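No lab work stands behind these numbers, since they all come straight from the coordinates. Bear in mind that the values here come from a model prediction, so they are computed numbers and not experimental data. Cβ atoms are built from the backbone, for glycine too; each structure is taken alone.
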Structure I
Amino acid sequence: MKKRDLENKLKHALISMPVAVILGPRQVGKTTLALELSRESIDKPIHYLDLELDSDLAKLDDAESYLRRFENQLLIIDEVQRKPELFKTLRGLIDIRKRAGEKVGHFLLIGSASKDLLQQSSETLAGRIRYLELTPFTAWELYQDDSLGFNFEKLWFRGGFPDSYLAESDSNSWDWRYDFITTYVEKDIPLFGPQVPAARMKRFWTMLAHYHGQQAVLSEIGKSLEVSHTTIRTYLDTLQDFFMVRQLQPWSGNTKKRLVKSPKVYIRDSGLLHSLLNISNFDQLLGNPVVGSSWEGFVIENILNQLPSTWKASYYRSSNKNEIDLVLEGPEDAVWAIEIKKSLAPSISSGFHTAAEDIKAKKKFVVYSGTDQFPIKGDTEVIGLIAFLKMIQNL
């Protein structure tokens, strides 16, 4: 989610819900945002706990007794995934506060793992909690904020993590991303995910990068790593839970044609993708065979990070290889077929138009790396990424 939109939604959540949760990968500014906005939005004292600190984690050994000391305060609890059993306690405390007349703004939680990984939260806090996701920098966010210095090529190559994008040089950006990946495989994933050796997880992550924009053949990867198909599926789901990987599901509408049913896999941050593939500068990226799929993933991630929650996304591929890179379906039977091309002179195959007929697409677009906007045959509009993001901003 764009920072500006998240700010507005977080402010609303703090004054309308007992619990708000900011989720997202490490190093995207969740804590800074939470502290700043809570001070602006909540007219009550604020108490902060960081569960990365053993001293703060120890305070929650008897969580109920400790947290009951902070009545009529907003408690901010950072890295909450370190204590998922806390959610059951929070439910009881919320009910106590509500009976005392305090209805909203009880807890602001911050987590570096998905809500699916916070297993108990959806059951115990249903109707009391609102989830918000903070992403790395997006193209639309940087385009709107002159203070951050929008550079389209730099964002694509370095990715959107602030310390990577804003680094003084490509070399410093590379070092930051290398350290980031190492920290995840050595510290975060073993702590909250499967107990897998760091070297094996990094190798899996790297192998997955070679499947970027494709259906990952998990059996082949498992054979290479000498683990089972189900174990590889666990590894993949773990990287998704930590916001490192996106699995784009196949279109599931009604058709008589045989469709590919496996999800396509994308490394969510393009900078991490390039690091995993050992692509160390922009010129090297442009000459690499992965350039097309890298651009595709970059475009899809930017679109999905801005897409309203009333829309859903998928891809389409039939057994005879008619394909649509991205299918967007929205209210009032809106169906958009989107082809993604790096070329400044994009051309599309007849298979795209056939697939668009299969899904009954009402609009067809080619999102490319240029800035001009113009129609091409087949009632299709060629459009740049920023112009497309501006269009969906107004949905």
Structure II
Amino acid sequence: MITRHITSTVQQALNRQAAVAIIGPRQVGKTTLAYALADTCPSVYLDLESATDRNKLHDPELFLGQQENKLVVLDEIHRMPELFQSLRGLIDKGRRNGKRTGRFLILGSASIDLLRQASETLAGRIEYVDMGPFDLLEAGESDNILNRLWLRGGFPDSFLAGDDADSLSLRQSFIRTYLERDVPQFGFRIAAEIVGRLWTMLAHQQGALLNVSQLAAGLGVSSPSVNHYISLLVDLLLVRRLQPYHTNIGKRLVKSPRTYIRDSGLVHALLGIGDLNTLAGHPVVGLSWEGFVIENLLAAAPQRTQASFYRTAAGAEMDLVLELGGQHGLWAVEIKRSLAPVPTKGFHHAREDLQPSRTFIVYAGQDRYPLGNGVEIISLRELAEELASLQ
């Protein structure tokens, strides 16, 4: 069984704050983690997708007020956003009675609802913890783990499936569930079929600069609609819009974000890629690897890290720019699938523009060695470990 390093993060947050929200996509293991934490203390679990549990909260102040000495787990909080106002009153009352921490553990499958409601209503009373799929530091260190994680992605059921075929079937079912259930639930009257086609188009264009008008033409809808659909996938924590790095250096900088489907396993499922041999021969292989590396590095990086990419009209380019702050400064990361990576002229020009504190080229090998002029060749695992050590 994989032990998630996020468990201690959540426990520490509960020791600091009255309410803690774990935010992550469906089926990532939030409920399993919540049960594990609830088993360590008196607790009550409420699934707000259950009509029975929602009925218990017909008078939330009355029911939750009776649970003052228990950890209350509220799963799928988006189903009852009106609860946030009640939680505020209960937390303030508990503080007056000396109960200041560890009151509520809130689970949500979408960032937008939680952040909009809680940031206004529970300001100063809640701490947020992001929970993604398994990353490389959690998955283990055996020789085949990296390729297995890259192919299958990090959603627990998919990663732990008995074989690649079962894993692919699970991911395809996961995609159908999102389109048939969650998109209508979060997206109002959005046509699930359109979102599904867009999701597949984004998989084909993994890591590309976002061209909304091109996507709109392909889907037969308006550009504002495409922007709305992509925002929904971002809010559901399924797509990342990586913004361009902006700095006042007198260069013509690219202004469009790059889009990545955040879980590599979902990229492959959307494209019908079921094994490593098929992946190796597919046009998406390099950009799938790039997105996989980016997600693993951001999972390991300190919480306040600002991530972007750098690209100028003249061709200077860096795949990932990490603004770590403080003494760590700015790190530049180029990503290569090759076992013998060779930096391009655009990479060197980007370094001259950015003047990073450290520069790395992440590649598919295991050795670490200097390339010269302050550039290090490094494996994904080693760079993730180095970022994790900055926490």
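Suppose you compute Cα Rg over 2.2 N^0.38 Å, for residues 34-145 alone for every structure in I, II: which one lands on 1.13? This figure was derived from I. Among candidates I, II, the computation of distance in nm of label points 7 Å out along Cα→Cβ at positions 170 and 298 that gave 1.2 used structure I.
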